[in-house]
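Quick heads-up: structures coming right below.
Where a number appears in this text, it was derived from the coordinates with a stated rule and is not lab data. None of the values given here were measured: they were computed from a predicted structure. Cβ atoms are built from the backbone, for glycine too; each structure is taken alone.
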Structure 1
Amino acid sequence: MSARLFSTDHKVIGKQYCYLAMVAVTAGILLSLLMRYHLAWPKGHLPFIAGGIMTPEQYLALVTMHGTIMVFFVLTTAPQNGFGTYFLPLQIGAREMAFPVLNMLGFWLTFAAFIVLLSAFLVRGGAPISGWTAYPPLSGLGDITGPGEGAGQTLWIVSILIFCVGSILSSINFIATTIDMRAEGMDLMRLPLTVWAWFFTAVLILLSFSVLLASGVLLLLDRSFGTSFFIPAGLVVTGQLQTHSGGSPLLWQHLFWFFGHPEVYIAILPGMGVTSQVLATFSRKPIFGYRAMVVTLGMIGLLGFGVWGHHMFVSGMNPYSGFAFSVLTMSIAVPSAAKTFNWLGTLWGGKIQFTTPMLFTLGFVSIFVTGGLSGIFLAQPAVDNMLHATYFVVAHLHLVMGVAAIFGIFAAMYYWFPKMFGRMMSEGLGKAHFWLTFAGVYCIFVPMHFVGLAGGIRRYADDSGAAYLSALEPVHRFMTIAAFCTAAAQIIFFVNFFHSLKSGALAPTNPWNANTLEWTVASPPPADNFGETKVMVYRGAYEYSVPGADTDFILQNVPPADASHRNGNRTGGRSHE
């Protein structure tokens, strides 16, 4: 049991990350439902809360913990460390990650960070109320600033520091594995787009989490040792003059958002890779514009480091700086749009198979585009100044980063479940899960945009005190009912998942007739992946419907002589046209 629990097998560790993310997303959903219930019925009685009615501080603690759990332990953990750890070696023809022990250590640090974070609920004062962004001075002075800002906030910071270390170790492993462990013939332009997405995401993690790690250490020093990196001089809190001097709260915002905006793409790039993989597989066509898809992944990652200032338009930023950040923010839409049009080009004229993974992939594209459209408004400083504190931002963030990434995770799970567990998931339950979730998220977040346009203020625990806000309560109730229905739909997924683990139909080696190397080994793969077999790669990852071939797919390891090409020897260029 101990050997299994602390295994260095990348497949075991990948599953551990996925299970951890499933626990985390369940916790995050429950916290969000409590928040939504309180917003819809602010005077509603909750028997498990002291006093029966949620206080504003308790509401802010839920906001903080929900955001932290979802951003770090779901959207970062599942698509990159879960599926990436499991499938990266298999897709490049390697027997293991470059640093197996580092791989194991990365998971257990992530697990420890999650336990430390949850323990904030149990300490005196409870969980922090500073939001997942932890802006000082609220987060930097201790419990004098409010409930949860004592031990709870310290545990939050420690949890993030541990998570950063684990993520940095994992990113180094991803980069080294991709560069050094590829099978013979696996040239860079033959890599599946999932591998490119994991690689660029690892680079983003290495650069951005290093900054967050250093920033967290400085914040901890301000709280515990009296330094003044982020706490200004002359600050008076509850009538007490603070002894700090010379710090800048804006410095934290710059450092945090230098991590925070790349984090958006850390969550979404793996989903883009999965989308490319699944669309090609179930359109039975080569991916449209392979090289352009690789370049746009890199462009999105690069530009993501130059737009952090658009989160700070309301901070008193110099208008010239605001203009520069606005232009850069708008420019990042170019590679994103290019990817979207290439996905549409892949679908055009294809023999589309509407399997469950394909449906979730199409849902990813729909939600990503819808959420991106509202980003155009927030990229304009004058407009953002009016909308920044409203639910418009909440709706945008949840669609373009949260829900889109979740749909990518579901697409990956339904697509790779047969390979991971050797059994098939139920298509009927999967499609029911998709349609209920797809309709539900639109019912939640489209009205939320209009609540923001009407002036609905985010982070307010109770809108009933202002006449113009109380008029929005029926919309909040509608969104809350939609949220509970959408959450209930996730029960279908869990039933499907755990029932299929035990009783699902046995999966063949290649149930989707896909081309990449993971589909050349047994389901589930053996401990040593390819064993003593020498892996040779002869073509790209998307050789579908090649003229003259006996089948509409050609695995990457099939030699040209065995591919039955009657129209000449095609060894990989087609998927890159």
Structure 2
Amino acid sequence: MLNKKITGAEIIIEALRNEGVTNVFGYPGGAILPFYDALYKQKNITHILAKHEQAASHAAEGYARSTGKVGVIIVTSGPGATNAITGLTDAFMDSIPVICFSGQVPSPIIGTDGFQEADVTGLTRSCTKYNYLVKNTDDLGHIIHEAFHIATTGRPGPVLIDIPKDIQNNLGIYYGLEKIDRPSYQIPVKSFDKIAEEKISNVINLLKNAKKPIIYFGGGLINSGPKASELLQEFAKLTNFPVTGTLMGLGAFPTDEKNFLGMLGMHGTYEANMAMYDCDVMLNIGARFDDRITGDVKKFSPNSKKIHIDIDDVSINKIIKIDEYIISDAANALEQINQYWKKNNIKSQNLDNWYNQIEEWKKIRSLDYKNNNQIIKPEFALETLDNLTKDREPIITTDVGQHQMWASQYMTFRKPNKWLTSGGLGTMGYGVPAAIGAQIANPDDLVICISGDASFLMNMQELSTIKQYNLPVKIVIINNRYMGMVRQWQELVFENRESESYMGSLPDFIKLGESFGIKSIYCDNPDEIQDKFQEMLNHDGPVLFDCVTEKSENVFPMIPAGSGHNEILLRKDQENYDQKDKNAV
């Protein structure tokens, strides 16, 4: 406990230090200047100056997702805070623990439409786990520690603290690091409590009698920590069950391990989707049955018994009816299931027939594509990049669109926290700032951002941040001169009417990168791409790589929106695309 009063701005600094924060991402402005003055006077916390508040929030997400720690955002009032809302919503959808400190106009000015005033708590109520408007400097320390507790307890997510300028300037008492006990943010069953043996037994009985089982995991497994991934791999070896995962879960189970069937969902592999459709018992760990996975819920895995393990009780029976569930941290549940399985010497059913069927589905070779020796196919580009980098286990970030799907299909992921993408919100402009956050958190790791020409334009100003901090981020633009996924849907659903999806005025990306002092490489020849990728990887500093690819390539396999897994289409079938639900997205 400190014996003297300090300013609110100094309380923020002390509380952040006590929470173990070493890096924050932000952009200063008038209403947050007292904090920045306090920041200037200390040496423990490093501030990364983004060039836009949305980028600061995505950088904090990248920091959080690559480390498991809380990411911290600092913005000013009004437009500073509203610019950060996209990042907060992204973190809310993907369950990422971040805390945003927003400056606010002085308390007496609130409600008068003052300069750079916005009702930030009102605006962020629906996209944060909790938010605060601080009214007393003495409360500030407690609020900060409670915010960290809320952001990391149960299903993680963003918290916003709106701090008027006078609260930052006023003197108050900081009472030190607190143990928070807030009943509304203690999940109904403590996440690490021993699970009732009856629950474990019921789950095991379904699993041990399964003749066509499948394990399906999501981002919740990664949020649980590295131990959960290790326990999932142990369980897969104990049972010899096939495994599939969501876009958000990639890396929680090695994608080149023999039991892994590939990614599940709209652009997942044929074998993963068909196995999900045809299984008799499904074990879902840390996934929320979102629409990109289920398709038409009436057709979703119609003949299976479904088990759901999730830390968030609200997710149980929310979308899909469940037969057995466990509300728990994923690692805690898996550890107890593994122990029960080993203690009772349980054996799986003979799965030969099931794996024979899966092998037949694999023979479809759903990720095959027709290569071209004249122009770079995006699939070929990413396969080539993967072959050069997978043994270095890079951190991969992406933006959103076709390049994101190709990266998920053709890159190799062997560990959690190495794949950072915007899953729920689908935010173009996420990739570059997320790579910045990941590189700050992991200075010795290879960090590669795979972007698209349209997505890159959304936050290209962050080349300035990369150069300012000399971050060795490698940015690969899959440049097809289109908003690729928009064009694909226009081709398949809207009779090829390409309404406003062609990027007709792209910059010269090489000159753009060089104008920031960043090494830039151009490639449009498939015979040169391996050597040029190697040149990129050999460079110690940041690189902007303009990879010009086939314009009209589409992402396949694809489950038409509103269809079931068994209606998945391959590349050769794209002329038969029929979207059952014209309102689906």
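Here are the numbers for this structure:
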{"read-out": "helix-only ellipticity at 222 nm (-39500 (n - 2.57) for each DSSP H run of 4 or more, over all residues; to 500) from the coordinates reads -19500; which among 1, 2", "value": "1"}
{"read-out": "Top of 1, 2 by volume of the Cα convex hull per residue in Å³, for residues 115-370 alone, largest first", "value": "2"}
{"read-out": "FRET efficiency 1/(1 + (r/R0)^6) of positions 267 and 347 (r between Cβ atoms, R0 = 25 Å, to 0.05) - highest-scoring structure of 1, 2", "value": "1"}
{"read-out": "Structure (1, 2) behind the derived value 0.65 of FRET efficiency 1/(1 + (r/R0)^6) of positions 243 and 539 (r between Cβ atoms, R0 = 41 Å, to 0.05)", "value": "2"}
{"read-out": "Origin of the value 22.9, where mean count of other Cβ atoms within 10 Å over residues 275-282 was derived from one of 1, 2", "value": "2"}
